[in-house]
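Just so you know, all these numbers are worked out from the coordinates, no wet-lab data involved. Note that the structure is a prediction, hence the values are computed from the model and not measured. Cβ atoms are built from the backbone, for glycine too; each structure is taken alone.
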Structure P
Amino acid sequence: MPTPVPTVPSPLPAVEVAAAPRAGVPTVVIARPADEGGQPTFGDPGLTPDWATALGLTGKAGEVQPAPPGGAARWVVGVGAGAAADWGAAGAALARTAQDRLTAETPQAERSLQLEPPADLPDDAIAAFVRGVLLGGYRFTVCGAEQAPRLRGLRLVVSDPDRRERIGALARRAEVLAGATAFARDLANTPSNVKDPAWLVKTIGRAAVKVSGVDVVVRDERWLAERGFGGLLAVGGGSARPPRLLELTYAPSGAKGPHLVLVGKGITFDTGGISVKPADGMHLMRTDMAGGGAVAAATIAIARLGLPVRITALVACAENHISGSAYRPGDVVTHYGGQTTEIVNTDAEGRMVMADALVYGHRDLGADLLVDVATLTGAMKVSLGLRTGGLFATDDDLAARIDAAGAAAGEAWWRMPLLDDHADDVVSTIADLRQCPPGPGGITAALFLREFTGGLPWAHLDIAGPARAEKSYGDVVPGATGFAARTLVGLAESLSG
């Protein structure tokens, strides 16, 4: 019997911006922390300091409590200092708490929330709150039982027509960004007995063709072999489920700025190959294609927003398995474009498949900028922890754009050095390059990939840490996080002028 898989993309709550509240929909009010020595303040004059004291409410960001009975409010949520991140955390915590209270008997109207945003609330805080509500209740489960009810909607009540139009635009953009994050999560969370390279490209393609202006091309193992994509073929050679290269193109008329080519690692499961991984933690390798999911989801979002920028996304998909046909340490692999690589460790497979795609991006597609995204090295988790992505770049302007886009999207990046002192370590004695040299692993991996970029402005985003989470924080829930998708949309916006 086939494994049941939830609907992909996962449904998210719908957002509505309206002039008046709707009867029966639970109303949310905000709480702000007290000044020194005082009491928290509320967005509803009917909520008293005594009630707050009794429940221990402080107004800190993400604090959620049911409102006392008898008033108009149903939920009270703390927004802390009121920064965008605080509002995002508040929205996510609210969604999780409210959704956990839903049952099969909860009326449909009560499966939504409504809030009147304060008149002085900045745009970035509104957007962060909407994203938080949409993503905070995200869940992905594979089970035969009936799914628990989900939060269905968010209604923002704005009486002023001009402000309502502006907030409506902010909410629509936030919906698209949340949808991109959720889709990237869906792809990474799908178990690998379902998700092979063929499933991954088919599922992404099915979502992409629903969006006007996106073209989808899937390259199979025969096409890859005819053209010499040796990295993809070597990594995928140990699996009975052959590799694929997915190409998504969005090139609207009147596109501005450079042609941006995004390359994503699409390893649908990673055993480590012959250099087999330890058993502990190997189950998480279903998420080893999180970079590929991010670039695909971002491209679909860019098209949904109608941004005037030319984008091509390449997802290099393979399953790194163990068999008699698996590639070996000591092999020499010829990449697309002719460069050769000495294999040192078959568990360093991500750079092998992305090397082929990077060359294809600049040699065949005419890229002006290259950005790759990958759960590439455990070294980055040691360097930056589990909530910050590593940013390597050959171009200062590109690095600054990515950093700014991440800050606006609620995704943290830290620029890492491309140390030329280690450039010679990537050189092999029996091939052009050595796949996995000694030294700082995140940096040498980036230096290896740089050899395939054709000298173009290029950024490498190592998301090995923040691509997965073990507990909730901000709008993140346990499992795949969808990290980097929103940053890439913001980067495209900055390039579109």
Structure Q
Amino acid sequence: MSVTSFDPRTGAVIATVADTSADELQAVLAAASAAAPQLVATSPAERRTWLHAVADALELHRDDLARLADQETALGLERLTGEVTRAAGQLRFYGDVAAEGSYLEVTVDEPTATTPRLIRTNRPLGPVAVFGASNFPFAFSVLGNDTAMALATGCPVVAKAHPAHAGLSMRQAEIAREALAGAGAPRGTFAAVSGHQVGVDLVKAQEIAAVGFTGSQAGGLALWRIANEREVVIPVYAEMGTVNPVVVTRAGAADIDAVAKGLVGSFTLGSGQFCTKPGLLLAPKDSGAAQAVAAALRGAEPAPVMLTEAIAQGIPTGIREMIAAGAELIAEVAPAEGATGWAAPAVVLAAPADDLTPGSRLLEETFGAVVLVTEYDDDRALADAVRRLQCSLVASVFTGGADDVQAPGVVALLSAKVGRVAVDEWPTGVAFTWAQQHGGPWPATSAPAATSVGAYGLARFVRPVAYQSAHDAWLPPEAQAANPWGLPRRVNGVRG
């Protein structure tokens, strides 16, 4: 068995990668298990050097990697070259976050007359299985956020190559292994495997302690179910996404043409294949939003090329289902005549707000350059519509500025449904920073309290342990009185 990747522009075969055999998988898992205690005993500062080394290696091979990625994804050399740089930046960032040390949350309660001495610290979970996304072959793939965070916390990683860019996945893995070995990381710190059944077996393997996933709701839920059916259940951090809403206030609708132009740029970006793509616009009644978006789409003339044949075939199906559920086709930019490969249309649909009911196909994502526009009568109608939506990763609100009296209520309304609210900005694009939250309530993610981008994502791959009245020499280095790694800690409630 093998996995084959294709050129989305032509359908031509690009790479064929043999499935990892059962024996090979077992050897990978054994090596990861053997490496785990060595990573635990290594300081965050040293692990930072490993991640920086992988980042340097990615940038050294940036042009070749971008060319291979473009062959397998058709996302464009400019975008992909920049994404290599982003992936390298992420690796360095999470290494730096780990070295700063606050993610360990070392907390010391000195003994009193009535309470024992307690020291609490976060410990790495162990080997992590990472499933990357098709739409970001570097930033969310085998060397993306999940891998960088897990390695930063001291967890070995076994990454599954994505079938849409199988050749690129294995090439990145090869570069990473060489860089890690050169930087002194133990054998087994990182590996990549390939194959559909291998992915299932990976989640079932007793050696795996957690799963990181970015992708479709169906894929994420399948892995979540497998993990929860294990004898020893493990956490699955699945970033799946749903329909990300955009609300235009009454004051914001005064410039509806600018909003429409921005919406088109956002929902067609990357051929509509971002997990943060805005999929639903809620605008005031009689704002002319649907026609404005339609005019902006025709003016932009996008030419979406999808990552896989299945995604391309799913778009016309999704559009038909949405129309059957009550939507009206307002505008369509069809693929150019004679287009080959995985070309797809870009579409604007409209529907009454009353049709946004639980269970309706209108509330499900159609992955691609497809957006639904609806209008609300008043604040109550808007609130009712938003409450009926599935929870999602991110929402945007476009306002009339700081004096917009409707805006505070809309921001509060949306914050109950999403992990990030963008004000007067489009949601596509996720900065890797300390304050970032890239997650959301179920079913946008399987773990609503977690983030898959940003410094707080390291918390997914550790768990707290409290040591009561333990001799100092028996404690992990970060918890010892001498604080040999020089990390921050809280003592008797005081941060130091």
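Which of P, Q yields 29, 21, 12 for semi-axes √(5λ) of the Cα gyration tensor in Å, for residues 87-214 alone, as computed?
Structure P accounts for this read-out.
Looking just at FRET efficiency 1/(1 + (r/R0)^6) of positions 23 and 303 (r between Cβ atoms, R0 = 35 Å, to 0.05), which of the labels P, Q belongs to the structure with the highest value?
Largest value of FRET efficiency 1/(1 + (r/R0)^6) of positions 23 and 303 (r between Cβ atoms, R0 = 35 Å, to 0.05): P.
For the read-out distance in nm of label points 7 Å out along Cα→Cβ at positions 31 and 79, a value of 3.3 was computed from one structure; give its label from P, Q.
Source structure: Q.
With mean count of other Cβ atoms within 10 Å over residues 239-246 derived from the coordinates and found to be 26.2, which of P, Q does the value describe?
That value comes from structure Q.
Which of the displayed structures (P, Q) returns the greatest value of distance in nm of label points 7 Å out along Cα→Cβ at positions 119 and 447 on calculation?
If we compare distance in nm of label points 7 Å out along Cα→Cβ at positions 119 and 447 over P, Q, the biggest value is for P.
Given a computed value of 4.3 for distance in nm of label points 7 Å out along Cα→Cβ at positions 7 and 287, which structure among P, Q does it belong to?
The value was obtained from structure Q.
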